[in-house]
Structure I
Amino acid sequence: MPLLRIAAAQSSSVPGDVRENLRRHMPFVRAAAAEGVSLLLFPELSLTGYEPPLLPHHLLSPDGPVLAPMRELARRHRMTVIVGAPVRPIAGSKPAIGAICLYPDGSGATYRKRFLHTGEEAFASPGDVDTHCMDLTTERVSLAICADTVHAEHPRWAREAGATVYVAGVLWSRAGYAADAALMQAHAAEHGMAALVANHSSPTGGYASAGMSAFWKPGGALAITAPPTGDHLVVAELRHGAWSGTCMEVPPPAD
């Protein structure tokens, strides 16, 4: 039996339709549960799409009623589920770009994007917490959101906090994918951490998403990449001290 399985959901989002996007998330959770996954990561702003002007209209929290069905699935399947959503800032008047963590015991937490992408400051406030870590069996997982990964100090902070796995929900475009992926590979190599990325499967916010969600082993070797389009689950497995990866298509929810 594997010691640990974690996964990235390469999913699509409808602009500003939180309930429809939650419905689209459900098949990923069920597919991950069937694979024995302990942590499932969705892309940046997966519940709204990457639509910065819409951030103040869809603020979510881990214990809010909208996320009750997802909290129940996380509890039922004993899985940590991390979804992307606008959240209230700790400081500042603008919303934050958040990753909401729903834990198997029914509790939740929020990580706020520490470093904003150029232009996001018009719509969002940056987070003020450098790392957000979770312990899974023998591994410590540290969370990032998209532009966090561009700043060398962010993965360094993760490693200094004891992280062995660095996971990022992102929107990586076709134009920027090669450079962004090279940075994640470099972080895995420099810090000896595994690295997992969940990217959008279709265009969002005016960007042509590259898809190609991926997992790199500690040291930087690429283990698995999803196709450029379509909804897929990228599963990373740790067994006998060695990581490997697989990818599977996830069918859309039934109407």
Structure II
Amino acid sequence: MLTVISPAKKLNFEVVKPIISTTLPSFQSDAYSISRTARRLSVADLRKLMKISQPLAKLNQDRFKAFEEHPLAEDTKPAALAFAGDTYLGLEAGSLDSAEMTYAQDHLRILSGLYGLLRPMDEIQPYRLEMGSRLATRRGKSLYQYWRDRLSIALNEQADLTGSDTLLNCASVEYFTAVDPSALKLRVITPIFMEDREGDSKIVSFFAKRARGAMARFVMQNRITDAEDLKGFDLGGYGFRPDMSEEGRMVFTRDYPETLS
């Protein structure tokens, strides 16, 4: 089983000692090419493209200008440790042991607007570029057009290497839209996490993102290969709901937590 997750806007580039060897992103040259396109945009252009504030647009313009095709090690950090959003609070990659991280290196992938597809220990530079950005490149008018066929091919190749027949989609809709399902040789399963409150079940984005990260961690720690075993996921109080699930869509619910802890 392969698992895909989304990246995060929030980053943490504090120095850490990797527990296994770091690797170079498979699409490093593409990331450099995209960064060269983005660095030509003005701060005003980046504000409009990314729908961000002026200070954030200036920060990211500086990041694109500083982006190197062959960066120094001290300017990078492993992807699973550099991203620090809600999904990564659930993944808790920093607490995985070396055997678990080695397994994740083969079975976990991070979809990225800039890097395409990342392994957990791939060295990345600071950036922000959502997959949904309509950044025109030599491959089309958006990042979806740039990456779409290539991501499916890369996932198929990794599936062949690992003997995987299932893709667990723990990514957001924005990011998984970049993958062409019709080109995949894998069965796709998407977990849905919902909160029960006053007799109604709803998706709460903050909790769902964290739960998707926790699901990815669950798979890595338990070396899950059979989709049936995903039904045993109960971290954070979630439980599988067969009555709400259907082919390719596994629903988990829990009582709405009283606190955000």
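Some notes on this structure:
- With helix-only ellipticity at 222 nm (-39500 (n - 2.57) for each DSSP H run of 4 or more, over all residues; to 500) derived as -11000, matching label from I, II: II
- Origin of the value 0.20, where FRET efficiency 1/(1 + (r/R0)^6) of positions 16 and 232 (r between Cβ atoms, R0 = 25 Å, to 0.05) was derived from one of I, II: II
- Computed 3.1 for distance in nm of label points 7 Å out along Cα→Cβ at positions 48 and 224 - originating structure among I, II: I
- If log10 I(q)/I(0) by the Debye sum over Cα atoms at q = 0.09, 0.12, 0.16 Å⁻¹ is computed and equals -0.32, -0.59, -1.14, the structure in I, II: I
- For 0.45 (FRET efficiency 1/(1 + (r/R0)^6) of positions 112 and 240 (r between Cβ atoms, R0 = 35 Å, to 0.05), calculated) the corresponding structure among I, II: I
- Ranked by FRET efficiency 1/(1 + (r/R0)^6) of positions 104 and 120 (r between Cβ atoms, R0 = 35 Å, to 0.05), structures I, II are led by II, which has the greatest value.
Bear in mind these aren't lab numbers, they're just calculated from the coordinates by the rules spelled out. These figures come from a predicted structure and were not determined experimentally. Cβ atoms are built from the backbone, for glycine too; each structure is taken alone.
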